[in-house]
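**Q** Have a look at these structures, which come just after this line.
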Structure 1
Amino acid sequence: MACELARHGVHFRIIDKKPERTLASNATWIQTRTLELFDQVGIIDSFIKAGHCCDAINLYADGKPLSKLSLKHIDSIYPFILMLPQSEIEKLLENYLHKLNYKVERSVELTDVKHDNETVTSTLKYPNGRTDIVNSRWLVACDGANSTVRQQCGFNFPGEDLKEQLIVADATINFSYMAKDEIHFFFDPGTVLAAFPLGKNRYRVAANLHLDHPRQHFYENEVIELVQERAYGKYYVTDVAWVSSFWIHGKIADHMQKGSIFLAGDAGHIHSPAGGQGMNTGIQDAYNLAWKLALVIKEKAKPSLLESYQIERYPIVKEVVAQNEHFTKLALFDNNFLSILQKFSQQLTHENGENLEKKFGNQLTQLDIHYKNSPIINYDHMPNLNLPGMRAPDVSIGEKTLYNFFNNIKHNILLFTGPNPTQEILDKIISIQKSLNKQFPDLIQSYVVHKDKLNTSTIVDTNFVIHEAYQIKTPAIFIIRPDTYIAYYSEDLSLESIEKFFLNYLC
């Protein structure tokens, strides 16, 4: 959230009561959609260099291979999950924040917060015991599952806790023939073991404990024995750097905004870590909110734009929490789970298995997020294509990708000419482009998408790969939001329609 506000040129303060950033591995999955966002921001290379790519998920039952869910067919130039400990993720983001001339104020605790529709009054406590009162227009609570902001501002946080205790550990596995660029899940009746490669023989391992009574402490030899037993000898742990136990909580705040207060990440929703969705969902929250806050703060958009945060993100979060909770309960408590898993595996090996693989891969990696019924998305023109509200497809174009043209903080407008436009159509599209650039100079970046270079800002689509990705057969206009979701699509080359769309929420 801080990095995005800084990138959008918005002044803020970011405080953390902890004296240092997370040292444990904690969240380790960086999903494909998050990688695309890091690419747009311009920090992807440092993450790819530090992380370990996993392009498949293997499922086992009773020690025997069931199926492999490949990620190579998903709709992205990053067809993998990047494994990287949270400690490293925070380090890289903090380095980027420093480059933007901001820093985290550590050992500074928010102890009290009061708010109305215009002002937030926060009481901050410093390490020397001094307190300070800070008045701000907005406050974004990224303070985790035990959020002080959520509690003090009266957000309800309903949900349930699962009774099953689980264990997570960072381990070294020097000897194994298992693929080191793939994730492995081992299922037996009532038990599960997951092994996530982190590179250089380092692994994150997780398992439920199936205990009658909870325990506080666990030892290295217990982790070694558990992994050896549940992986049926396929893994042997030689060292355990860190081990911790936890319980699964499935909760979601009833609202993600109250007046000037916003909840993001674990402050607004927590759930099973089964699909590696938690941290990534929080990052999606921040990415959705930051550009909207920036426009409102700069007085370039109406305050009502911020209402779309709750409308767009809440259904997505609700679905993520429900899906993870459903799968976790199946795996841990349903006697028919292995049968369900075998049926799913058979479907993957069917002749249409690749389509199913792609569907589940897009869902897991958060590529299929679709904002429905949003007040700031136009669904009128071509509802049958279901494109408005979806993530804008990325496409490789020689040594670049389409997303490289979106590396800005603006709305990006794609004016497709279609395969064989007349000169009249080309002239009209270029005229619309000039008018939009003149009317919204600070808010948009426009491109004509044509097979040849034109005497205007053009994305050359020689082989029509962009046209194909966007299902274009005739001239059309797309508006891509700053968070790369499709906000507008029409085959009606109408300047007035575009102006009307923007004036819906711009000042």
Structure 2
Amino acid sequence: MVYFLTADGGTESLRARIYDISGNCLGSFSCPYETKFAAGGQAEQDPSSWWKSFVKASRGAIEEAKISGDQIVAVAYATTSCSVVALDENGDALRPAMIWMDVRASSEADAVLATGDTALEMNGNGAGPVSAEWMIPKALWLKRNEPQIFNKAHRICEYQDYLSYKLTGEWVASLNNVGLRWHYSTQRGGWATSLLKALDFEELQGKWPQRVVAPGKIIGTLRASAAEELGIPKTVKVIQGGADALIGMIGLGVAQPGQLALITGSSHLLFGVTDAPVHAHGVWGSYPDIVYPSRYIVEGGQTSTGSIINWLGRLTGGPLDFDSLNAMAEELEPGCDGLIVQDHFQGNRTPYTDAMSRGALVGLTLSHEKHHIFRAIMEGVGFGTRAILDAFTRAGYTNTEIIVGGGAAASRLWLQIHADTSGLPVRVPATPDAPSTGAAVLAAYGSEYFSSIDEGISAMVRPGVHVEPIKANVAKYEEIYGRYLALYPALKDVLSK
């Protein structure tokens, strides 16, 4: 038997898992690390804690799987995207990493957007946004505010690239990350050199890893020090992964044009596969080749989804009794007796791209109770997802189903509401963790057990829950959706004054 070591480096912890060639998870182990927050939207982590967690979690997963380290043939991993690190020649951090949620570089993001460069076609067809979370704004902040660190940095790269160096000694970047958030494009010849020139920031390109490796391709084999720390052979192949949500698409089996992944949690991320480029206002992407060769990824997202449920718990003195709330909410008719929620509690990412938009509960009466608000939040989030899907359709991309991963996949009611508000079937694969399963597929493909990522998905990703839309509910929600759409323009002027 051969086995694959995977890791999912998240915001709060790194989880390692062991998979076999059939996609079964045999062992799992998680190690937390600390995030330090400071005023001005700062959020930092110590990169050395990522590596320590990787080593400890990997050894723990191997032990739980009850296998020998000699049976590991390949390792692949997914990490948070836009977690930017400044490293010296030895791969040691010169300062804490600015993780994805660090948004101190807002003025630098504005400067990037103001260039109007053709590389910004990927961001709402040039209309934006450019996020303070992304690589170039963060690197520009570093140059402006900590020039001594910027000048000393041998490499400025991401969490993913840091692990790759620790494992192999090779400086490489993932095509997945650079194509998604660094404005790199395989169709424009690679790096966004004109954008850097417009910013008078051309020296950044020299600090990036110059070798770009696509997901599923071999980076190298383990260097001796890494093999010794992990307790696995030096012959183990290190296979490129990428951003957790995008590698999660593979773990969900979302690979063919017309399929769409809905990654749920505190927010919603929507990634669709298409065989032709799509660029439009209100749509991010489309990004060529970043997950699958010769296919494009189109992106949308909602900034606050599961986090609104958490807000309701805080507001009512939580924790919420989900079993009870779900049971009562299921008894309600679509529309919650006239209550509509606008889901923009932290602004709107797409399709409006309006950071100043805010949430609203409209139609409240004294007869409404907690379970009405609970269901109305789910409906509002479902409508927000539908608005993104409509923007995709206007841009020329349509999907035939929604494949869900993340926390919301555990709620049958939430799944049914998404099916009914969108009018599309919803599927949840039988996978313990989409990013880790996706990494396992990449590890197996990269070590030549499968001829393609598609073949790996067929062998390692299995079907699970399937939810069909209820026709009567679809018709009811169609009318309510029109009223939901009317809220944004009606409230925009009120909230901006």
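Values in this text are rule-based calculations from the coordinates and carry no lab data. These numbers were taken from a predicted model, which means no experiment stands behind them. Cβ atoms are built from the backbone, for glycine too; each structure is taken alone.
**Q** Thinking of 1, 2, which structure, once FRET efficiency 1/(1 + (r/R0)^6) of positions 70 and 478 (r between Cβ atoms, R0 = 35 Å, to 0.05) is computed, gives back 0.70?
**A** Numbers: 1: 0.70; 2: 0.05.
The read-out was computed on structure 1.
**Q** For structures 1, 2, calculate percent of Cα pairs over 35 Å apart and state which one comes out highest.
**A** Numbers: 1: 39; 2: 32.
Of structures 1, 2, the maximum of percent of Cα pairs over 35 Å apart occurs in 1.
**Q** Using the calculated result 4.0 for distance in nm of label points 7 Å out along Cα→Cβ at positions 6 and 158, pick out the matching structure from 1, 2. Numbers along the way, then the final one.
**A** Values: 1: 4.0; 2: 1.8.
The correct label is 1.
**Q** Here helix-only ellipticity at 222 nm (-39500 (n - 2.57) for each DSSP H run of 4 or more, over all residues; to 500) has been calculated and equals -9500, so which of 1, 2 was it run on? Working shown, then result.
**A** Numbers: 1: -9500; 2: -11500.
Of the options listed, only 1 reproduces it.
**Q** From which structure (1, 2) was mean count of other Cβ atoms within 10 Å over residues 142-149 calculated, if the value obtained is 17.5? Spell out each step's value before the answer.
**A** On the way: 1: 17.5; 2: 14.2.
Source structure for this number: 1.
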